[in-house]
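Quick heads-up: structures coming right below.
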Structure I
Amino acid sequence: MTQPTHTHDELWSAHDDQALERVVAAARSGDLFGALCGLERAPRAVREQSRRQLRAWSEAVRQSHRTDPLDALRDVLVGEGGLRGDRESYYDIDNSLLSRVIERRRGMPILVTAIWVLTARGAGLVADGIGLPCHFIARVDGRLIDPFSGGETLTVDACRSLVAAMTNGLAWDDRFLAPVPAAAIAERVLRNLTRSAAQDDAWPARATHYRAARMLAALRPDSGRDALALAQLTEAMTTQTMTRDIYADIAQRFDGQPAGALATVKLRMLPSEDTLLN
């Protein structure tokens, strides 16, 4: 079935420009909270509510009588907060939006882990996200944990087995356990959003797909693959004039590279400007 054509204003607004600026600035400065709020286009009131909840959880961890900080985190986030991974509706778009995960207390591994990391850091602990090829976990207080599974402690061998089982035997690399910076976390969340939104033909999901793809292309300006993904989505959703503009930009920016060559071919296949005006 042919999808309806949308105007630029329907898909992208001044509010989106502001959100994109926040994402890029936060990612560059290592501000994980700011990057995640920006990519979901959260208004100020929602951002402040999310920040207050994270601060409340961090304070509860600091005030805990538990001697083990991981036990304190589990008590606050899982026992009292009810935070868990969403296995029932894994690809729900809400599972990739920080404010919605905080509100619903469930989400994808990377968002649940981000909440653990932000709460732990707020409580004065050393915490980082760890991006295994198949799963997103955390290192808190020097120990590997799986927030999606309630903060279960993992050994390196358990991580090896997990990667092997979920990737059809991908060879282990110790670099899988390296901390993931805010920019890379934002990128991974945006990729999750595009995959989730692509499964739904309803207008809200299509708009989310476009916005996530556009943010991803801006966050990775060196990626011809992401630029082409945005161009192809633009071609499917908008006018030929908008499509021509974005392919022309890719052809120029990635001249001499595969992305530029493909964009040039696509430009030749599109109707000419004169044809569109007649």
Structure II
Amino acid sequence: MAMKNIDSTARIEDGAVIGEGTTIGPYCVVGANVTIGANCKLVAHVHVAGHTTIGDDCTIYPFASLGAPPQILNLNESGKLRIGAGCTIREYVTMNSGSPKGGGLTTVGERGYFMNCAHVGHDCHVGNDVIFATSATLGGHCDVGDFVFMGGLSAAHQFTRIGPQVMVGGVCGIRGDIIPFGLVNGQYAALEGLNIIGMKRRAFTRERIMTVRGFYQKLFHGNGVFAERLAALAPMASEDPAIAEILAFIGGGKHRALCMPADSTAA
């Protein structure tokens, strides 16, 4: 059976649970309420605090801070952070625990790749197989779907939703909800089309892509008022699961307006 390998300079508080085969390198600090799965590697100088759970097979690089309290003024208590298996968390990444007003839980899915200085704020829920490039940032209460790519230096306003398979360009300020399969770019993120490359990687056929693209063009670049176009296109939900997913996402909006194309026909 594989044994734990903990450097003599690391500080592991009583109560912490460390999985078999996990390596904890020099000067790491692990709190009493932390659970780290099997076959993980904390390279060095990693700080894991609070009620944090890390899944198996994660690699965490120096100066990452996981499970620190939410960055909220006048906060009296913090919640939990749960990170899925197979994640790579690079240097200086920060992920905060949940807050009492936000459900008390921040979640990060499996197989995520978080480049240096990326940040996941309190009460965020991040899906599987995401990539956050350097300094990509989520404000509190954001929801991020599976297979999302966040470009470098991009930042999402709190309570923003980012649908599955979205691609966000670099240096984008995200102020609205981004539909599934969307491609956004610009200083203040605007919808530029569909993430066709991502759809192909997810094995979308040419016919499916053409169907979803036709729906997108009618919805965002058709004639008339957006709300009227949306209502008229509702029956297209039966034509492709991706269209149904986009329509359901739009219908589920609560806090933020929808991220739209920059041209005036989307009004």
Structure III
Amino acid sequence: MSDAIPEFRKAEATEVGITGSALTSGVGARTWSEVAIIVAVAIVVIGGLEFVLWWREVPDYIFPRPSLIAAALVKEFPLILPHLGYTLVTLFAGFTIGAVIGMVLAAVVTQYPLVEKVITPYILVLVTTPMLALVPLLILRFGFGYTPRIIAVALAVGPMVMINAATGFRRTDSAKIALARSYGATTLQMFWKIRAPMALPMILVGLMIGSIFGLLTAVGAEMVGGGFGLGNRLTTYSSMINMPEFFAVILLLSFIGILIYITFFLIGKKWASWQT
């Protein structure tokens, strides 16, 4: 009789996560030649756009040249900076609340199918309802401060985190669960030792998607009502037809989105890349 411990393996396994997606398989330049190519392409694209807009004499109030956008960003940055802080406060607060609630609900519905059947219709309503439509109602109830914006961001983040986290919790190999149960592991031990680590890539995907949705919701809520935030700057600049400043704020929002993506990619590369 063999005393070897049986192993549960699959011939091929494909994990879904930040580190295994099409856009993350080769993030970053590894050689100076790749850096030169990336810089050259950027120069050609931006320089070509600058030349075409100048050559066609496109008015600045329709589409400003990249040089004007960069100059506006530098010039208006001291004025934009406080509004950037307001937007980040709304995003971080709403994201934290929504992510925590989404993770808790994902853990509960994974362990208790009856709870899933009860709350699934409400989650579908939240996913399919644009949160910006609720902002005016929230403003009527809570005023023009942070509260309605944070609630809207949390409602946008929570379902995304819950759906992806619950998917990750269910992707756990049943053979591993059976082996742990045969050794007397409790439900809580199996969740923290097996389900949670195996679900980490999907959890990070949910957090990344939720943060992007949260950023869009925060900016949209600031455009609907209130006197502060980057969304308010967009409304103000567009009403004054200051399009270089308008595109400067959009460029800043793009930088925030890219930073969010890079942050979760690095976290996934450090803590979840072992699954690949």
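A few notes on this one:
- Origin of the value -25000, where helix-only ellipticity at 222 nm (-39500 (n - 2.57) for each DSSP H run of 4 or more, over all residues; to 500) was derived from one of I, II, III: III
- Value 1.2, calculated as distance in nm of label points 7 Å out along Cα→Cβ at positions 47 and 215, assigned to which of I, II, III: I
- In this comparison of I, II, III, the computed figure 15.0, 45 for Rg and Dmax of the Cα atoms in Å, for residues 31-182 alone is attributed to I.
- Of the structures I, II, III, the one that 17 was derived from, the read-out being relative contact order in percent (Cα under 8 Å, 6 or more apart): I
- If Rg and Dmax of the Cα atoms in Å is computed and equals 20.8, 75, the structure in I, II, III: I
Bear in mind these aren't lab numbers, they're just calculated from the coordinates by the rules spelled out. Not measured: the values here are computed from a predicted model. Cβ atoms are built from the backbone, for glycine too; each structure is taken alone.
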